Structure formats: structure tokens, C-alpha cells
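Take a look at the structures below.
Every read-out reported here was derived from the displayed coordinates using simple, explicitly stated rules and does not represent laboratory data. What you are looking at is a predicted structure, and each value in this text was computed from that prediction instead of being measured. Cβ atoms are built from the backbone, for glycine too; each structure is taken alone.
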Structure 1
Amino acid sequence: MIIRGFIKTMNKQSRSSLLSKVLFPRQGDLKPAPSQVLVITVLIFLVNYVFFRSVFLYYASCNLEERILALLFLGSEFFIMFHAIGYFFNVLRLDRRPDRYPAEALANEPPVAILIPARHEPREVVERTLVTCYNLDYKNKKIYFLDDSSIEEFKREARELSSEFGTEIYSRDVHRGAKAGIINEVNKIITEKYIAILDADQNPMPHFLKVLVPILEKQEKLAFVQTPQFYTNCSSNRVSLTTNFQQAIFYEYICEGKNSNGAMMCCGTNVVIRRQALLDVGGFDENTVTEDFATSLKLHMKGWKSLYVNMPLVFGMAPEDLVAYFKQQSRWSLGNTQVFKKVVKSFFTRPWSLSFMQWFDYFITGTYYFIGWAYLCLFLCQLIYTFFNVPAFFMDPYVYSLTFVPYFLMALAVFYSSMGLRHYKFSYILKTHLLTMLSVPIYLRATLFGIFNVPVGFQVTNKSGATQVPYTFLWVQIFLWSLNLVAMTWGILRWVYERNPGILCNVFWLFYHALVFSAVFYFNEIGGSEETVEEL
């Protein structure tokens with residue numbers, strides 16, 4: 001109720017000041033994107049490494065078993081580099097000019113339906129969202145609370161909150177299609193021109209609709225306008241803080257790159273959609289757990305356009321422990337895999353429905369979570385070489401040092417400098433890498449389920465607070481950490497007796513992987529993060 005009172009008592013002058021700060025940042029607050037010369041240089045180093053790596057493998061003297069391992073190793077490297085190229089292209093395509101979308105006063109505000117789907121969400125979480133939606137500075141709005149709960153306690157709380165805020169409540173007995181299903185059902189009975197979708201934990205700023213609706217009004221073929229996700233519980237613990245930085249990489253660069261190609265996808269929340277466009281493609285796709293990504297593909301293939309507005313207009317909640325985080329990552333990787341199969345099928349049946357760069361962006365996004373398999377191949381090949389002396393990497397160590405190391409260092413320079421220019425510290429981005437690597441076993445399981453259509457129910461990310469995960473639940477990460485430590489020790493002993501520089505190079509990567517997986521102990525410690533929100 002504090003939030004409601006604060007927003008209600010905020011005078012027009014205060015709202016106007018806040019609006020101007022968000023929409024019209026001072027030029028001194030903005031920094032230029034990384035130099036294009038730096039990005040082009042790293043691409044040249046990448047091509048150089050790929051050339052020498054391929055030549056050495058082609059002329060390598062090896063048996064069939066070693067050749068198979070070598071091709072798996074090479075393919076894994078190339079797959080990771082393919083996604084690195086995608087990021088570099090996003091940096092190159094980044095618009096150097098700050099986005100400015102002035103809030104225009106519409107003579108006639110078109111009606112907007114605000115949909116808040118929820119299932120078994122804590123009362124206080126939903127209440128905050130209803131408060132901020134109730135106080136949106138937009139007269140012609142109607143709030144629909146879509147309660148998809150199956151437990152009577154949550155149903156009762158939904159009815160009470162809906163009555164308190166005067167919102168329309170919609171519930172159903174058959175929970176078909178999860179979030180996509182309930183939105184599609186409501187879409188059949190509402191008449192508003194636009195639909196704003198907000199997850200139960202997403203709190204919009206008062207000017208959210210004032211900014212986005214005029215943009216849609218100006219472009220008839222614009223299907224939706226997507227805004228980023230920012231988290232307010234960053235200082236809760238290490239997981240929530242790091243997850244916020246992980247989102248920043250996606251929303252600060254990747255989304256802006258996709259937007260420049262007309263391939264920005266709907267992210268399922270913090271978005272305003274033209275209802276006519278949604279009806280044109282038959283509603284949200286109910287055959288995948290990432291209905292937003294799948295529906296974006298359908299919209300783009302039918303000629304509808306999308307737009308990404310990089311403004312802090314909505315604030316939500318990040319996962320607060322490893323269980324919640326892994327559940328979120330499992331859902332996203334499963335859904336992306338399901339959509340990737342649709343992308344491949346659409347590419348071969350309707351290749352001209354999207355531009356080359358749009359297809360490129362969809363392939364990049366659809367294959368991202370397969371990166372877990374690439375890392376698994378690298379782990380296995382290094383372990384097999386250490387324990388059984390079966391090589392998978394045929395390249396002179398000195399040539400490797402002269403070709404891979406420059407590429408690797410330059411790639412890190414582009415990545416960290418690009419995020420640094422957006423005021424993200426090196427330590428923040430390093431933690432995102434560690435948390436991502438801990439998710440490799442999650443990616444493996446989820447992508448397998450996605451490929452073979454293993455049914456998995458829609459999982460809601462827990463928002464009831466952080467708890468320390470029993471280490472028996474994290475046994476895979478701990479096993480990988482231990483295995484790399486043992487292999488590193490064995491590799492050092494081999495190098496002492498054999499003095500083979502190739503073994504020493506392998507030991508370095510084993511040490512690196514052991515260090516990465518040791519982060520499971522760091523992130524499983526529950527407590528406030530070392531940084532505060534003010535430092536962000």
C-alpha cells in the first residue's frame with residue numbers, strides 16, 4: 001500500500017520531471033559504443049584462427065577414433081564462435097544515437113487491455129503489480145487479472161485483490177496452453193485495440209502506456225513494442241544480482257542488434273501488442289513454453305513489424321536462488337529448442353518470408369542453448385586426452401598461442417569494453433559467465449527434452465524468497481568441479497614426466513573449468529550481495 005500512496009500523491013510536476021529524465025537523458029550520461037575497428041579486428045583474428053585450425057586438422061595424421069573426436073572438438077569451437085560472431089555483429093549494428101521517444105499526448109487515447117496472467121503467485125507480489133497498473137497515467141485502460149491457479153487459497157486471494165482494485169478477473173477450469181492459452185481465451189472476449197502484457201511480478205512506471213501506445217498508433221504494421229526487464233531485488237543475494245547483469249547483456253546489446261534487423265522478438269512481458277496482429281496469426285503459440293518467441297516468428301513471417309524501445313519502463317523480480325534460476329533457464333532453453341525446430345521447418349518451406357538477417361537472428365537465438373552440448377564436447381575431449389592420451393586437438397602449441405590467444409583476448413576486450421561503456425563492471429560480467437556455465441547441465445537436459453518432444457509442464461519461477469539449495473541437488477556441478485580438479489592434477493603429473501607443451505595447454509583449460517564450476521559454492525550462499533543498488 002506504500003507504493004500506491006506514493007504514486008497517488010505524486011504531483012504532475014514530479015511525474016513530468018521523472019518522465020523527462022527517463023525519456024531525455026543528458027548527453028553526458030551516454031557513452032559511445034565500442035570502436036568498429038576493434039570489432040573488425042577481432043573478426044580478422046577469428047578468421048585467422050579458423051584457417052590455421054582447419055589446415056592443421058586436415059593434414060593431421062590420426063586414426064578414425066581420433067578424427068571423430070577432433071571433428072567434435074572443432075565443431076564445438078566453431079559453434080561457440082558462431083554465437084560470438086552474432087554478438088560482434090550486434091555491436092557493429094548498434095545505433096550510436098540515443099533513442100528518444102517523446103511522450104505524445106493523444107487526442108483520443110485508444111483502449112488498452114492490461115493482461116496480468118498469474119498462477120500460484122504470492123499475494124504481495126501480485127498486489128504490487130496491480131497497484132502500479134492501477135496508477136498508470138492512461139485513462140482509457142482496463143485491467144484484466146488472469147488467474148490460472150488451481151489451488152483454492154490462490155483463487156480466493158485473486159478474487160479479493162480483483163475486488164479491491166476493481167479489475168476484471170478471468171479464471172478457467174481447464175488449464176490448456178498455460179500462459180499462452182489463457183491469454184488466447186481472454187483475447188476472444190475483449191475488444192480493446194491494444195494489449196499490454198505484464199507478468200505478475202512486473203511493475204510498470206506511470207508513463208508506460210503514454211510512451212508506447214503513440215508509437216503503435218503511428219505505424220499500422222507495427223505488431224508490438226517490447227521494452228526491457230529490470231530487477232528491483234538486485235541486492236537480495238548473489239543470484240538475483242548476477243541474473244540482472246545477465247539480462248543486461250541481452251537487453252543492452254543483443255536486443256538492440258535484433259531491432260536493427262527487424263527481428264526483435266516479443267519477450268512475453270513488458271510489451272504492448274496490437275490485438276489485430278495477434279488475431280491475424282491465430283493468437284499466441286500454445287505448443288511451446290516460450291510462446292512469445294514462437295509467436296514473434298509467426299508475426300514476422302506474415303509481414304508484421306516489431307520494435308524494441310530500450311527504456312526502463314517496467315521493474316520486476318529476479319530469481320533469488322539456484323533452484324529458481326535453474327527452473328527459469330530450463331524453461332527458456334526448452335522453449336527455444338521447440339521454436340528452433342519451427343524455425344528450421346519454416347526456413348525450408350518458406351525461405352523468402354524473412355530477410356537473410358532476420359533468419360540469421362532467429363537461428364542465433366534458437367540455437368543458443370545448444371551451447372551446453374558444445375561445452376560438454378570440449379570437457380570430454382580434454383578429459384579423454386588427459387586420462388587416456390587420445391588427442392582431439394591437432395595443432396602446434398606455438399601456432400595455437402599465436403592465433404587463438406590474440407583472438408581470445410580481443411574477443412574479451414570487445415565484450416567487456418562494450419558492457420563497460422554501459423557502466424557494467426568487469427566483476428559483474430564475469431559472474432554472469434560463471435552462472436551461465438553452472439547452467440550447462442540444465443541446458444543439456446532441456447534441449448534433449450525439446451528435441452524429442454518430452455512433455456514438461458509450465459514451471460513458474462519461485463518468488464517466495466531465497467533458500468540455500470541442498471548440495472545433493474547440485475551434484476552434477478560438484479561432480480564436474482571435482483572431475484576437472486582430478487584431471488588437472490593428473491595432467492600436471494603427466495607434464496612433469498613427459499614435458500609435452502600440449503599437456504600444459506590442456507592443464508590450463510582444466511584449471512579454468514575447475515575454477516568455473518567452483519562458483520556453485522559461491523552462488524549457493526544465501527545472503528545480501530556485496531554490492532548495493534546504489535552502486536549499480
Structure 2
Amino acid sequence: MSMSPAAVGPWWQSAIIYQIYPRSFQDSNGDGVGDLRGILRRLDYLVELGVDAIWLSPIYSSPMADFGYDISDYTAIDPPFGSLEDFDELLAATHDRGLKLLLDLVPNHTSDRHPWFLESRSSRDNPKRDWYIWRDPAADGGAPNNWLSEFGGSAWEFDSRTAQYYCHTFLREQPDLNWRNPQVRDAIYDVMRFWLERGVDGFRLDAIWYLLKDPQFRDNPPNPDYRPGQPPKRSLIPLYTADLPEVHDAIEEMRRVVDAFGERLLIGEIYLPLEKLVTYYGRDLRGCHLPFNFSLLVIDWQARAIARLVERYESLLPPGGWPNWVLGNHDCPRVATRIGRGQARIAAMLLLTLRGTPTIYYGDEIGMVQVPIPPERIQDPFEKNVPGLGRDGARTPMQWDPSPYAGFSTAEPWLPLAEDFRSENVENARGDPASFYHLYRRLIAVRRANPALTRGAYRPIVAENDLLLYTRELDGERILVALNLGDEPASLGFMHPLQGRVLVSNFPDRDGEIIDGRIELRPLGGLVVALSGTGAVAPGKP
């Protein structure tokens with residue numbers, strides 16, 4: 001099976017994206033909350049790491065019911081993060097360093113304190129009434145239907161002033177916009193133009209698969225596979241509240257907005273099975289440039305399962321569709337905790353050698369772990385509504401150095417630090433050649449120096465048990481990636497003895513090693529090998 005290489009394409013096809021959760025990256029003014037000037041202070045670190053673009057989680061004006069995903073003004077900066085002038089300075093400094101900057105856009109809903117919603121709820125005949133989704137009560141006076149909120153409970157909230165319910169896919173403080181209203185669409189497109197005109201390089205579209213709801217407001221069917229203990233939202237199949245065909249029309253309109261500004265990027269947040277995810281590239285690739293592929297966040301971390309996943313994803317991509325991979329984000333447990341620190345090193349090698357655009361979540365490059373949050377320090381509304389499913393533990397402050405607040409702030413941070421921050425931090429990692437940090441740096445440098453790793457074909461190699469093998473190939477350049485996910489060493493023979501040189505390993509003493517014949521892999525060991533010669537790479541005995 002061979003996946004064709006892409007021609008030299010737009011910047012985002014060869015880029016590495018780095019997600020920053022602004023509240024937790026760097027505090028510049030001692031209030032315990034990260035801000036824009038803090039990010040500005042750390043830009044040179046990102047250049048040193050080698051990434052190409054940064055994506056900022058929301059920084060707009062917000063009451064912070066859901067920490068920025070409840071927006072009260074799409075064209076203003078929330079004061080704890082700084083000002084619009086601070087943003088312009090950050091954007092200019094980012095571009096001066098050759099980096100791109102992406103913003104998080106939340107088109108599905110606003111804050112209940114947004115002026116649009118304040119008008120909408122003021123009376124039934126307000127001109128903005130239809131900007132949101134309002135319905136009369138059911139015959140019994142209850143919610144209009146059985147739709148559920150992602151954050152627990154009904155997706156409907158009763159408004160006593162106008163005696164109707166409004167729909168909220170998330171918190172009740174996050175009323176859903178009515179994307180069937182052309183005025184709503186135009187208003188969001190104007191928001192996009194505001195930031196594009198300032199020079200941002202694109203958007204990550206939040207919760208994009210929820211954008212439109214069933215116009216008949218039919219009940220969602222029960223999920224026969226639901227089991228007690230699962231999140232309550234899984235008790236129903238979201239047939240009428242998610243992934244409606246009309247969503248693609250709206251995304252195509254957003255794509256036209258960004259395309260008018262040249263080479264800008266549109267990423268979609270879409271938690272759907274792969275066969276549905278790939279439809280978000282759109283008709284004739286006029287949808288999202290990159291529908292986020294979250295498969296590695298949820299897969300059973302076994303070599304054969306990963307191999308099947310990669311091949312299936314590649315086979316489902318539409319012609320010309322560019323792949324992408326994600327290992328961590330602000331909504332999911334940290335990879336170093338999810339699969340263990342040893343496996344997380346293998347995961348880094350996988351992320352940065354697969355075909356497609358990789359996204360790194362801040363702190364994963366130093367092996368940050370999921371932090372247990374004491375009940376009195378919980379911030380996440382999801383955890384407060386559905387205990388045990390909180391996201392705070394993946395959003396803790398970046399660990400820069402061993403000082404009292406990890407170099408993040410001069411005051412107590414908004415979330416607690418990991419217990420290991422005095423040993424696991426950027427300052428210490430810089431001095432340790434075997435650290436996560438140096439592994440990421442070496443992988444990124446090798447990826448950048450070898451076009452086969454950014455644009456080359458992906459060719460899987462038949463392997464067994466805990467081994468994951470594939471090559472990346474372009475214009476005669478061949479790179480073998482050999483990963484051992486097991487706890488035992490592995491010795492690999494091939495039908496034609498291999499010759500080559502190790503470009504990078506998660507054991508740095510192997511970098512530069514000459515391969516002649518077999519490949520020896522340590523437990524939880526990986527090698528990226530530049531192959532010489534033209535012999536087929538197939539398993540067997542030499």
C-alpha cells in the first residue's frame with residue numbers, strides 16, 4: 001500500500017503547530033494567570049523548539065464561565081490577557097520570527113452576556129430574537145425535546161422573561177447561535193475578517209460539527225450501547241444535533257472568507273469517526289483545510305491498532321486531502337499520563353514522522369503529566385457538572401524552571417502545579433540530552449531537514465506484535481521509522497540487509513549509528529533511519 005506524496009504545497013502542509021492555552025503558558029504581571037505579554041516573552045523558546053505556528057485558545061472578552069469559550073465580544077481581548085495593542089505586538093513579533101499565529105474561533109455559541117444575546121432575550125419581537133434558538137415549552141411545560149448538553153443535563157434553559165427555552169449545546173451560559181439565520185453567518189464572517197485584516201494566519205473552529213440543529217427539533221434516539229458510568233450525553237445518539245449535512249455549506253462559506261485573504265488556514269474541531277471526519281474536507285476540498293484528527297487521543301495504545309488506524313485514515317482521505325495528527329489538547333488527559341512516559345516518547349516519534357501536519361500541546365514536549373486537582377481548586381465547569389471528567393489537570397501552568405512557581409508567575413497560579421515541576425521543567429530539560437525536550441527538538445530538526453518526512457509517501461511495512469514499521473519516501477530519499485512499543489528488545493531482519501544511518505532515536509546515544517544488516521531495537525525504543533541503496537524494505541531473515 002503506497003500513499004502518494006504531495007507536491008510542494010502551502011505552508012501549513014510542512015508546518016508543526018503548537019497549541020498554547022494562554023491562561024497557563026506565561027504570566028507577565030504577577031496575577032497568576034497567563035497573558036499575551038507572557039507569550040511574547042516566550043516566543044524565542046518556540047523558535048528554539050522549532051515549531052512553525054502557534055494556536056491560541058480563546059483570548060476574547062469573556063465572563064469565563066467556560067474559560068474563554070463563552071465569548072461576550074469577539075473583537076476585544078479579555079483584560080486579564082491584555083489589550084488589543086498587546087495582541088498586535090504579539091502578532092508582529094510572531095511574524096518577525098517567521099512563525100504563524102492562529103486564533104480559536106467559537107462560532108457555535110456566545111456568552112449569555114454577549115450584546116447579541118442580551119437583545120435576543122429582551123423580548124420575543126426583538127430583531128435579534130432569531131439570532132439564537134428559541135422554542136416554546138413542551139405540552140407539559142418542560143423542555144421542547146430531549147436534547148442533552150455536552151456538559152450534563154438538558155440542552156434547554158427556560159427564560160422566564162419571554163416564557164421560552166433557548167438551546168445550549170454546552171453550558172447554559174453558552175446559548176447556541178442560530179446558523180440558519182443569514183445575519184448570524186454574516187456577523188461571524190465579519191468577525192473573521194476583523195482578525196484576518198489584522199494579519200492572523202487562520203482559525204481553529206471550535207465544536208464545528210454542532211453548528212446546525214434539526215429544524216424540526218426532533219428527539220434524539222436512545223443509544224443502545226450506553227452503559228452506566230459513561231458521560232450522560234452518550235445516552236442519546238446526537239442524530240439531530242450534530243454532523244448535519246448543512247454544516248458543510250456553512251464551512252464552505254467560512255472557507256471563502258479566509259481564502260479571500262490568501263494562504264490562511266482553517267482547522268476544524270471535529271470529534272467524529274474517521275469516515276465522517278474526512279467529509280469535513282468538503283466538496284472539492286472546499287471545507288476545512290485540516291479537520292482535526294483526534295484518533296491518537298482515544299486509541300488503544302497497541303502497535304497493531306495504531307498501524308491499522310494509520311492505514312485506514314490514509315485510505316479514507318479524499319484525493320488531495322492533507323492528513324494531520326494530534327497527541328494532546330486542552331480537553332483530554334496528558335499523553336504522558338494517558339499512556340506512560342516511556343510510551344509518550346514513542347508517541348512523539350510517531351507524531352513527528354507520520355505523513356501530515358502534527359500539532360503539539362504545550363508542555364508535552366517536556367513530558368508534563370496530568371495533575372490531580374484538589375476539590376477546592378477545581379475550575380472546570382465540566383468537572384463541577386459531571387464529576388470525574390474534568391479538564392483542569394491538562395491545563396496546569398507551563399513548567400519553565402525550578403523556582404517556587406515554576407517560572408510561570410511570581411504569584412500563586414490559577415491552577416496548581418505538578419508535584420514534579422522542580423525536576424521536570426524547561427531549564428532542567430535543556431541540560432539533559434536524554435530529556436523529552438531534546439527528543440522533540442531533534443525530531444523537529446530532522447523532520448525539517450528531510451523533505452521525505454514532511455512531504456513523502458507513507459508506506460507501511462508488515463510487522464508483528466509490538467513493532468510499528470513504515471517508510472517515508474520522496475524523490476529517491478527513503479527514511480525508515482522503526483518503533484518498539486514493547487517491554488522487550490527486538491531484533492529485525494530484512495529480506496535485503498539494510499544499510500543506513502540513524503537520524504534520531506529516543507535513546508540519544510544511538511543518533512548517528514550506522515545500520516548494516518539487522519536493526520536492533522531496545523525496549524520502548526525507536527529509530528528514524530536514513531536508508532541507502534534501493535532494495536525493498538520487507539521483513540525477513542538476512
Comparison of 1, 2 - label where distance in nm of label points 7 Å out along Cα→Cβ at positions 199 and 223 is highest: 2
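So helix-only ellipticity at 222 nm (-39500 (n - 2.57) for each DSSP H run of 4 or more, over all residues; to 500), computed for just one structure, reads -6500; which one of 1, 2 is that?
2
Given a value of 19.4 for Kirkwood radius over Cα pairs in Å, for residues 279-502 alone, point me to the structure among 1, 2 it was derived from.
2
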If relative contact order in percent (Cα under 8 Å, 6 or more apart) is computed and equals 19, the structure in 1, 2: 1
